[in-house]
Structure P
Amino acid sequence: MRQFNGPTARPQPADRNALTVAYTYGLAATAPHAGTVRATYTCPANRRALITNISNALMRQTAAAPVGTIESYARITNVAAVAARVIELTCIDNTVGYQQSQSLAQSATLLPTETVTHATSDNSTGGTAYYVGAFVGTEYDA
């Protein structure tokens, strides 16, 4: 007769050599620029990362002449090199002080080599913008 004692319990992610990982950036009075990566996180080999927060904000600081699109986004790139924007803020408003922000909580689990990237762009002629972005996660043994 075979006896079954149930599945072997595997420790929760927080009990598997957990480590909090984070970055933040803030850019004031940023002049017009092409798409530029501001920060990135890559999940290391033999680890996973639970994303606990990704956030972005942008604000028009000084008027542009003429106005162009300002953009701030966060994207996740998976192991198959497919990138998906999970936050995308786009502004075509030239009003000084116009702002947008967005935050995502517990949005995904990253596998080894997957990345979170924050980037900005400004297609205006003149004027400045303010950008803020952040990422917080819990990295643990796979």
Structure Q
Amino acid sequence: MAQSLVFFSLDALKHLDGGKAAVAFRRAVEDCVRDCQDRPLEEAARTVTFKVAIKPVAEEDPEFENSYRATGAECEFTITTGLPKRKTKPYSFGIDPQGRMFFSLNSPANVAQTTFDDLDPDTGKAVKSEVREVHEEKDI
């Protein structure tokens, strides 16, 4: 039985190692599309890079002394995505004497901002806010 040899092409990748490189490329594109759907106002480009690293396999050329020729190659495929970083606007934090950071639930932009919740209802004067632990975690 003759050996099945296939010329390298992007289309032929589906036959190499169970199509792992082709599947990885498809999934990387899908990741970028999902990110576009998730963050449609993020203008930065999403990228997919398909890198082929080719190393020659050399043998000594019998026709010429101290001469080598490439008789094959080892190829490795790397598929990577580039997605814009996820970042928030800056928030204001205070630091207590024990070195713990805290923020205002009512005014996250400015920890020192007095809000209506900081006013004594009887006198109308600002009262010192108490820092408290928040133990509930919600999926954002």
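Bear in mind these aren't lab numbers, they're just calculated from the coordinates by the rules spelled out. Since the structure is predicted, the reported quantities are computational estimates derived from the model, not experimental observations. Cβ atoms are built from the backbone, for glycine too; each structure is taken alone.
Observations
- helix-only ellipticity at 222 nm (-39500 (n - 2.57) for each DSSP H run of 4 or more, over all residues; to 500) from the coordinates reads -4500; which among P, Q: Q
- Origin of the derived value -0.74, -0.80, -0.91 (log10 I(q)/I(0) by the Debye sum over Cα atoms at q = 0.11, 0.12, 0.14 Å⁻¹; candidates P, Q): Q
- Once relative contact order in percent (Cα under 8 Å, 6 or more apart) is evaluated on every structure in P, Q, the highest one turns out to be P.
- When distance in nm of label points 7 Å out along Cα→Cβ at positions 31 and 79 is computed for each of P, Q, the one that comes out at 4.4 is P.
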